[in-house]
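> Take a look at these structures.
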Structure 1
Amino acid sequence: MPIIFRSAPVTEPYTFESIGRNWQQDRITRPGGYPFYHYLQTEKGSGRIETAAGAYILREQEGLLIAPFIRHSYEKTDSEWIVRFATFTGTAERSIPQIMGNRQVVFAGAGQGRPISRLIDDSIAIYGSHPPDGRQLSVNCYAMLIHIADSSHAVHPEEDALYRNYILPVIREIEINYPLPLTVEKLSRLVFVTPQYLTRLFHRYLNCSAYEYLTAFRIGKAKELLITARRLEIQEIARRTGFSDASHFISVFKKAVGATPLEFRRLN
């Protein structure tokens with residue numbers, strides 16, 4: 001039952017305030033919320049989380065991120081509820097609301113939960129070395145936030161045939177081939193529907209258009225490169241993340257993030 005709390009000054013853009021796994025979760029009530037973004041994910045059993053933004057049942061590998069100071073409570077709905085968890089801080093902590101689209105609560109389905117579990121386990125292992133690799137922990141922390149942010153708004157979309165047949169194949173295509181010149185037209189042909197219908201389905205399940213999802217995914221990958229590959233030129237990052245040229249990349253990035261790629265790199 002490893003549980004770690006931060007004991008060093010915050011110097012990295014993103015890091016963990018606390019992190020743990022194999023925790024037997026008791027009933028918790030927080031009328032004033034928690035002071036950090038925090039994420040809870042079921043390892044075994046199930047639990048119910050009540051928040052100011054709604055109620056959720058978390059089954060195995062499903063998780064929920066809750067923004068700071070949001071009223072919530074949770075309790076087990078099975079004979080036991082074993083969880084993983086992480087809370088987030090860092091010098092760039094104020095950018096987390098933007099990463100999450102200013103959502104108070106973000107649900108992560110089992111598909112997102114599996115890579116998040118691996119990141120939690122890997123981060124706990126890093127804390128076992130002396131001294132821990134703060135840079136790698138920051139990368140893991142940011143990767144977790146991106147995985148959570150890319151989660152669907154629907155609680156169980158994988159149970160819906162429309163989601164499985166039309167949305168999921170397109171998401172997988174974006175995740176694999178985002179550096180290529182993808183368009184909504186090409187993505188819609190992949191699943192044999194019109195671009196207009198694909199866009200309606202994306203709005204239904206993900207609250208954004210297919211183009212907005214593709215752009216947000218590329219921006220997320222660009223952020224990773226800006227932080228983890230600091231010697232890469234902006235033009236090369238644009239090319240690696242599917243943008244037609246550096247000028248277009250800078251314009252789209254600034255609109256989405258509120259800063260140019262170079263400003264984002266300096267801030268982080």
Structure 2
Amino acid sequence: MRIARSGASLSPIDVGDHVCWAAPPKAEFQRTARAYLTDGTRLGDKIMVVGPPSPAWQLDLPAAQGQLVDPAACDVGWNADALVSLVRQEAEAAGRQGFRALRVLANMDRIWPAGITPRQVADHELRLDAVIGGSAAMVVCAYAGTRFPPDLLGQAASVHPHFVGDRDAEPSFRVFSGGEDCWNVSGVVDADGAAAFHTAVTELLRTTSTLRLRCADLELIDAAGMRTLAEAAAAFPGRTITVENANALVRKCWELLSYDDPTVPVELVP
């Protein structure tokens with residue numbers, strides 16, 4: 001599923017999809033969100049809307065099939081980590097309760113606190129993507145452009161496998177879960193996306209000794225992107241990055257820039 005245009009429908013979204021939605025203005029947002037949830041009721045999904053029922057979220061949910069979760073009303077420590085745990089728990093429960101899947105619409109305006117950083121966004125969304133990939137769930141993370149500056153929206157979009165919204169906000173690359181202990185990289189990593197790529201790789205390296213990046217769908221990584229990759233690996237002594245299935249152009253550029261050096265903790269393998 002790949003949609004990247006203004007006014008796009010969420011209808012193609014299916015089980016296992018994790019979508020960054022650059023949310024449109026209120027009226028269009030409500031219409032599109034309502035259709036997404038209505039599809040869920042028709043297909044027999046368990047529905048969860050995360051975010052308080054503000055005017056922009058006047059969405060009718062069947063009492064037996066859906067729930068609203070208001071982070072502001074939680075008694076203890078709601079944060080982005082809570083969404084990861086909640087999706088995992090509710091996806092497991094949905095199957096036992098006879099639902100086809102868990103269908104989530106998350107209003108990130110209401111989840112992220114003021115002053116959120118690209119690092120926090122990348123860490124949370126990557127962990128959420130790993131959970132979704134191994135469960136009967138689909139999650140749409142709605143990021144309103146009026147609330148999130150371009151760097152945060154770009155970071156969020158780069159760590160989702162799918163993006164819905166205006167093409168101007170679409171990232172040039174994506175990093176997303178490829179299964180246990182493995183991450184896919186697709187698109188083009190260039191100077192414009194180097195900072196977001198560095199943040200994503202750095203957050204993944206914090207939790208593993210060997211980071212596997214599958215790059216069969218990586219079209220190009222330029223000098224800035226390669227430098228970013230080498231610097232991220234060097235910042236974690238004793239940890240390595242394995243780049244799998246890189247195309248001939250990527251491998252050749254890596255050699256020409258002299259990164260195929262044993263002192264660089266990044267290895268390109270077939």
Structure 3
Amino acid sequence: MIQFCPDTTRLETANLGVALFCAEREFLGTLMSPNNSRIIQMFGRGQRDLKRLKAVKQSLEQTIQKQRDELCDLEQIQKFASLHVNHLRMTRFMPCRIASTPEEELQTLFNELVELQRDEDDKHSPTINRMLDAVFSQQEFSSYIRRDVEVDVPIFRTRDTVPYAYQNGRLNLIKPVEFATRRSSVISKASRNAVEGKSIYENPDEEYGELQLVVVGSFEKTKPSEVETAKRIFEDHQVRLFTTEQIDELTNDIVTHGHKLD
């Protein structure tokens with residue numbers, strides 16, 4: 001495990017990544033969390049220099065990759081891990097059974113030990129992501145769209161990564177959301193995203209300035225009543241909503257009112 005320890009006098013840690021060594025297949029790989037959501041969830045944002053921590057994580061990954069040929073047996077791997085015992089530390093390598101390829105096993109370990117659990121209703125959101133990615137990968141949008149933007153959500157004291165964003169006076173954070181069939185679930189999810197959106201809207205980001213949340217929602221069979229319910233909730237909290245059937249309206253807004261990237 002690769003962990004963050006905010007206070008070395010205590011043993012409280014947050015899992016930030018995993019490393020897997022397989023001598024038989026000459027495999028040494030790492031997978032690190034791209035953001036600091038787990039740290040903020042467990043310890044709060046505090047006064048930590050999270051940008052520096054991101055650089056330290058990247059440096060560790062690069063060091064491991066550069067020394068792959070030297071780290072060719074378990075003894076050398078364990079010695080390397082023992083040298084990293086500060087705020088960013090590596091635990092001792094533990095034996096595990098690899099049931100698939102090392103790459104697949106590394107991803108499985110990361111999902112189980114590092115990645116935050118997602119809401120059950122979000123299980124289909126990758127489908128919306130693929131849809132949006134296909135659209136935004138087109139040449140005409142390449143000069144407008146930012147990807148993987150990290151911003152603070154003050155109301156929840158978290159730092160989230162939004163997959164897409166574009167500027168039109170405010171930085172519009174495009175967030176795909178899968179809404180379930182139950183009306184109660186639609187209201188609950190819309191309300192949470194609305195609270196998040198209002199908090200983002202009212203608290204300018206140090207790096208990006210003023211923000212606005214733009215939800216791209218997938219609704220079961222696009223029930224008009226559910227869409228209208230979510231829309232009313234969002235409008236009261238300065239959140240814009242586009243259904244998956246309204247992607248053309250969103251893309252038209254981007255090319256009409258969006259500012260090109262520097």
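Where a number appears in this text, it was derived from the coordinates with a stated rule and is not lab data. As the structure is a prediction and not an experimental result, all values here were calculated from the model. Cβ atoms are built from the backbone, for glycine too; each structure is taken alone.
> The value 61, 40, 40 for Cα extents along the principal axes in Å was derived from one model only; which of 1, 2, 3 is it?
Label of the source structure: 3.
> Here's a follow-up. Identify the structure, out of 1, 2, 3, from whose coordinates distance in nm of label points 7 Å out along Cα→Cβ at positions 29 and 101 was calculated to give 2.4.
Computed on structure 2.
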